[in-house]
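Some structures to go through are shown next.
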Structure P
Amino acid sequence: MIIRVAKSADSISIAAVYNDAVLNSVAVWNETPVTPQNRADWMAARQADGFPVLVVEDSQGEVVGFASYGPFRAFDGFRLTVEHSVYVRADQRGRGMGRALLQALIEYARKQGIHVMVAGIAAENEGSIRLHQHLGFKTVGLLPQVGVKFGRWLDLAFLQLQLDEGPAPKRE
């Protein structure tokens, strides 16, 4: 398994992994599939803003998952907090790729001076919640019935990982 920074050519594989999650899971609360061009534009915007987009390749060099983070909320006071996403192709789950991607994101965030990483996870996704907890994330909240997909209400669990012990930045 190789984890690397995504390239625009990866947009086809990234779109395929994302669209599988859109169509077949509650990992993402979107119901509209995206195009490879949409993912290429998304990647370019993330990277231009200084945020990582990472991919994981299987032993044959095929991109089978991706991860990224971006702003948690669009206010200055949240500038040192990010929210992340990790997606792995269905047939590759359970092989440590999601863990490796998340660990790489955590290290990237620490190097960028990010203070807190947030995960918003469908409360029924016990596997993802366990993975996050094993990597030090703490469950900090539950928002019942804030989403809907597949004709049913979804609860959103929030987990967070504090990445450093530093003092709050001085006022700018």
Structure Q
Amino acid sequence: MLTRTNELQVRIEPWAEADLALLYRMNVPEMLEHLGGPETEEQILARHKRYVEIGGKGTGRMFSIVLLPELEAVGNIGYWERVWQEETVYEIGWGVLPTFQGRGIASAATAAAVASARAEQKNRYIHAFPSVDNPASNAICRKLDFKFNAECSFEYPPGSFMSCNDWRLDLTAAT
């Protein structure tokens, strides 16, 4: 899937075995400050396995974000099923390496991932739950017409609670 933002071109590609190196590059404090901090080797390998396998399970998709024409993987984006307020929905999440932030890459990749979820015609809603302290991710939700529902408390990582904003997008609405 290819998305253009001004002169910027971004493509999302299904997560593959070769993307493990990207997870290691993303495992830095500035990338994970809103998500509990860097992960252990064991956690990175388990995350990579989940990312590789999710597409085959039919419960979501994970992608690497590739910047064109460089063909450089600069982040990840994905969506997965979860039960939220007694309804099965998709949750979406993303991350872009610090040196590539602030260029519209996450917005473009999120739009492409939403289009992928919409094309599946499986779940009506997709939710994003960025930390209330993450202005950039909340701005992406506003930019892509997600509707703000409420502030909520989220347990992530397990054993740690964070304040998040619940943003929702209707995948069945006309675009």
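Where a number appears in this text, it was derived from the coordinates with a stated rule and is not lab data. In this text, all values refer to a predicted model and were calculated from it rather than measured experimentally. Cβ atoms are built from the backbone, for glycine too; each structure is taken alone.
Numbers at a glance
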item	result
Structure from which 3.6 was derived, distance in nm of label points 7 Å out along Cα→Cβ at positions 57 and 129, options P, Q	P
Structure responsible for 3.9, with distance in nm of label points 7 Å out along Cα→Cβ at positions 9 and 41 calculated and labels P, Q on offer	Q
Origin of the derived value 9.8 (mean projected area of the Cα convex hull in nm²; candidates P, Q)	Q
